[in-house]
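Undergrad: Have a look at these structures, which come just after this line.
What follows draws every value from the coordinates through simple rules; no lab data is involved. Remember, predicted model here, so these are calculated numbers, not experimental data. Cβ atoms are built from the backbone, for glycine too; each structure is taken alone.
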Structure 1
Amino acid sequence: MNKIVTLLTCVSLALGFSGCRSAESTDSIVLGELTIADIHKAYKEEKYTSRQLVEAYLDRIEQHNDEINALTIINPDALLITDRLDDEFRETGVLRPLHGVPLIVKDNINTSGLPTTAGSLALSNFIPDEDAFIIQKLVDAGAIIIAKSNMAEWAFSPMHTESSTAGTTCNPYNTDYVPAGSSGGTAAAIASNLGTVGLGTDTGNSIRGPSSHCSLVGFRTTMGLISRTGIVPLYLRNDVVGPMCRTVEDATRVLQVIAGYDPEDPLTEYSAGKIPADYMEYLVKDGLQGSRIGVLRGLSEDNPDPEIKLLFEKAISDLDSLGADIIDPVVIPRFSDLRQNQWCPEFRKDLESYLATYVKNDTVKTLEDIIRIGTKSQYVADRIPMFAEHSGRWDEPEIECMDAYTDVKCIAFREAIERVMDSLQLDAIVYPSWNNRPARIDHFEEEYKGDNSQVIAPHTGQPAFTVPMGFTEGNLPAGLQFLGRMYDEPTLIKLAYSYEQGTKNRLPPDFNP
């Protein structure tokens with residue numbers, strides 16, 4: 001149990017934080033599974049201040065981060081920010097939407113005054129002058145960036161989270177196993193209660209995979225709903241940024257803040273008129289009542305681990321008992337053909353654009369510069385030459401690589417799915433986020449199997465949310481994924497929240513108090 005010290009104490013963490021602790025005395029703050037609502041209730045009841053809460057999180061980070069290696073740097077201004085927020089609340093009596101909420105940010109998202117490295121040696125000294133568009137929105141809403149999180153270098157790996165800047169992150173539920181990638185640092189940190197809410201990015205799997213492996217809620221939203229400016233890209237045509245949280249409600253609160261038009265990200269123009277006034281209205285406990293849920297056996301039956309299969313069948317039973325009409329199976333015509341040749345690696349073009357726009361360093365301008373500077377990761381070293389030599393749709397180069405709204409293959413895939421959803425009047429389609437258990441860190445490449453997140457949403461642009469589905473042997477989490485129509489986040493929130501509230505599958509790691 002963390003205690004706020006009663007004497008002025010200076011703390012210096014190996015992660016890079018140095019600052020002075022408050023002289024205020026409080027009762028112990030039990031962080032546990034604190035939610036945004038819990039924190040705001042405590043602020044209003046004067047149980048503790050945001051400074052005292054952040055101090056408690058810093059204590060917890062100091063106690064537990066070494067076990068999982070989730071974080072790369074602590075924000076040295078975190079306590080100064082809390083003081084301003086506490087003063088504001090005392091003066092106004094008003095809490096902003098995320099007032100005093102500790103936020104963990106993946107290390108490929110620009111944060112003013114804090115390194116943004118994408119886990120690489122080439123960007124190890126890069127400190128942006130400005131926040132990314134969504135970071136500014138979160139800060140304006142009162143969120144406190146408490147730390148940046150480790151990631152798979154350049155976001156290359158969906159399998160594991162290893163960087164040149166911070167090394168390897170472990171799964172907090174069993175440290176011999178991966179938290180998946182590439183947002184594994186955020187996942188491990190939020191699962192371990194080192195912060196209240198987190199941000200990840202998802203090119204193919206990287207929000208939902210780590211969230212599934214760490215018993216979290218992960219939102220990959222509709223392509224175009226949330227800005228990607230100020231974020232180190234992998235394949236911009238697929239990249240999405242979104243919340244990784246312990247509850248559907250907290251993820252929804254973050255989504256409420258970050259959704260919306262950004263003039264610097266043209267895809268967000270598609271969101272005009274499609275964002276509800278209040279996503280929170282869709283947190284309906286009996287939201288599954290009368291819904292129609294399709295089961296995509298084309299994914300769930302693709303050589304699943306027996307334990308995952310049992311958990312998935314239990315999830316279908318739970319959905320049924322919570323009031324959903326289950327349509328099983330759902331068959332997408334030509335599904336095997338439509339999913340082929342969807343990837344269009346444009347890493348060189350997208351990365352060099354980011355370097356020119358934000359880094360502005362004559363010695364780090366091209367992919368060749370990145371290769372010259374090198375990497376500590378053998379995984380990255382083996383793969384980065386491929387991006388120097390190839391781009392575009394490798395197997396069908398004659399088909400131009402566009403985005404989810406204009407690419408002919410993306411459109412065909414999405415329309416096939418939507419036609420089936422419409423014909424069956426489905427609210428969502430479900431499948432396991434992974435058909436297999438997390439891989440062991442020392443064997444991640446041969447044990448990387450069953451990653452369903454890569455198949456549909458990154459290409460079609462549809463929203464897909466993962467929610468905790470339970471645990472397999474070895475205390476290893478699994479996730480259930482809900483796939484919806486474009487801009488139908490409200491329905492997915494309603495369904496995911498109802499399933500979460502009806503099952504309570506999330507459990508914290510063993511070292512949680």
Structure 2
Amino acid sequence: MQSAANDLAEVGCGTVHGVEALAILVQATVRGGSDGAPRILGSVDSVVREAYHRVLGAFVAQGLPSPRGAPLLNFVPAEIRKSGAGFDLPMALALAAAGGVVRADALRGVAAIGELTLDGRVRPVRGVVPIALALRERGYERLLVHPEDAGAASFVAGLSIHGVTSLGTAITGLATDSLPPAAQGADMEAVVAGLTGHAPRLDLADLRGHRAPKGALAVAAAGRHDLLFVGPPGSGKSALVRRLGDLLPRVSAAESVDVLKIRSVTGQDARLSASGRPFRAPHHSSSAASVLGGGSDPRPGEVTLAQHGVLFLDELPEFRREVLEGLRQPLEERCVTIGRARGTVTMPADFLLAAAMNPCPCGHAADPRGRCRCTRAERARYRARISGPLLDRIDLRVEVPSLPPESFDEDGERPLSTGDLLPRIEAAVAAQRARNPDGVPNGRLEGQALDQAFGTDPNAREALLAILRHSRASGRGRVRLMRIARTIADLAGREDVHADHVRRASLFRSPLLALS
């Protein structure tokens with residue numbers, strides 16, 4: 001059952017860079033002679049170097065024979081920086097095989113990820129989902145992790161994921177071919193269907209009036225158009241945005257995997273039941289690193305945590321300038337790139353931006369009762385916090401006025417509900433997927449694809465030209481207007497964009513931030 005010492009043993013593992021993972025190979029051998037300090041090669045940090053002593057403690061506590069001689073550990077590829085406690089378990093397994101405790105061939109096709117305590121217990125680690133995906137691509141067959149991590153990554157088909165609670169369980173299971181049963185994961189398609197079949201958590205029917213802002217929410221959800229609401233305090237801006245998530249199209253299996261990877265890397269609950277569309281709402285005092293991502297070892301920020309979901313920035317002008325200007329790259333490229341001395345990391349940031357702000361510092365600039373006491377200069381400074389290039393990248397700019405008291409009358413018009421809008425949104429999304437190249441939503445169309453989707457109706461083209469001349473919009477503004485008009489036509493069930501759709505689109509590009 002045991003092999004001779006000094007065999008070269010190899011165990012797979014992985015490391016996370018941004019939100020993606022790279023497969024790593026841990027090699028171990030034990031050289032003869034008296035016991036000596038281990039040599040650890042392959043660009044590892046202090047946490048990985050300390051792992052050897054945690055591993056020795058775990059061997060002793062579990063009653064396993066410790067490696068004798070002078071261990072040599074190598075992490076391949078050497079040029080990739082390795083960090084974190086997740087290398088403890090693969091190091092221990094490689095040393096066990098190199099020391100003759102386990103046959104070296106018992107580790108063929110085996111990978112492991114997990115932290116070890118001094119008494120030999122296995123602890124969960126971050127990033128098990130992307131690591132499992134990377135190991136599967138490299139051809140590994142079995143992955144040993146903490147049972148909690150096994151449940152999180154159990155949807156990864158083609159890789160048997162075994163939950164082990166201790167080093168002794170792992171080594172005994174490998175030595176006797178009696179590992180705990182592989183985790184049984186739910187089918188991803190079934191999980192997605194279950195996630196999207198629930199009733200709305202927050203219904204638009206709870207909010208009376210505001211038919212135009214509710215229409216803007218439908219356009220945003222159907223075409224993935226970024227949105228800015230402007231209005232006085234208490235007008236309902238935040239309440240409207242918080243109901244946007246239930247209007248978004250159903251999450252796909254591929255999108256769910258992306259969300260799970262990000263949640264796993266950041267240490268959030270990575271169970272499948274938690275893989276619906278994210279809704280992130282950072283406070284305006286948040287730093288640039290927390291919103292955009294950063295740190296010496298770059299970690300995902302809110303723009304990445306909101307992948308395939310909504311990023312809600314309330315009190316938009318109160319955010320730090322470096323945060324607001326940093327949004328320009330993800331709004332255009334749907335990713336964020338962070339450069340550090342050790343390299344550059346690019347992380348996904350394909351979110352739907354929904355923002356809200358007051359029209360002036362006191363919030364009452366448009367109040368007909370004249371409650372605003374802000375000077376023109378104060379209003380100019382406040383609105384100048386949102387730069388022109390950033391504002392130009394937001395498709396929908398909509399005013400949310402305060403409602404008169406009669407709007408809340410129980411006998412008034414029935415409020416527009418989420419259920420009223422969902423069928424139209426779903427039909428519009430289906431039309432886009434059938435028409436647009438690769439199913440790209442209207443809010444992401446560019447160039448020739450956008451021109452073809454807009455169509456050739458001469459009245460629509462004439463209306464577009466007239467609006468552009470009147471508003472003196474930039475080329476980017478023209479693109480935004482065409483995208484919105486296309487989505488409005490889809491919501492109306494029309495194959496072609498008509499002049500009325502263009503005129504309605506212009507109402508969602510309000511110049512309400514002008515300082516006149």
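Undergrad: Out of 1, 2, which structure matches -0.38, -0.84, -1.04 when log10 I(q)/I(0) by the Debye sum over Cα atoms at q = 0.06, 0.10, 0.12 Å⁻¹ is calculated?
TA: Matching structure: 2.
Undergrad: 4.4 is what came out when distance in nm of label points 7 Å out along Cα→Cβ at positions 106 and 346 was calculated for one structure; which of 1, 2 is it?
TA: Derived from 2, not from the others.
Undergrad: Can you spot which of 1, 2 the value 16 was calculated from, given it is relative contact order in percent (Cα under 8 Å, 6 or more apart)?
TA: Traced to structure 1.
Undergrad: Next up: One of 1, 2 was used to compute log10 I(q)/I(0) by the Debye sum over Cα atoms at q = 0.13, 0.14, 0.15, 0.17 Å⁻¹, for residues 146-353 alone, and the result was -0.88, -1.03, -1.18, -1.44. Which label is that?
TA: Comparing all candidates, it corresponds to 1.
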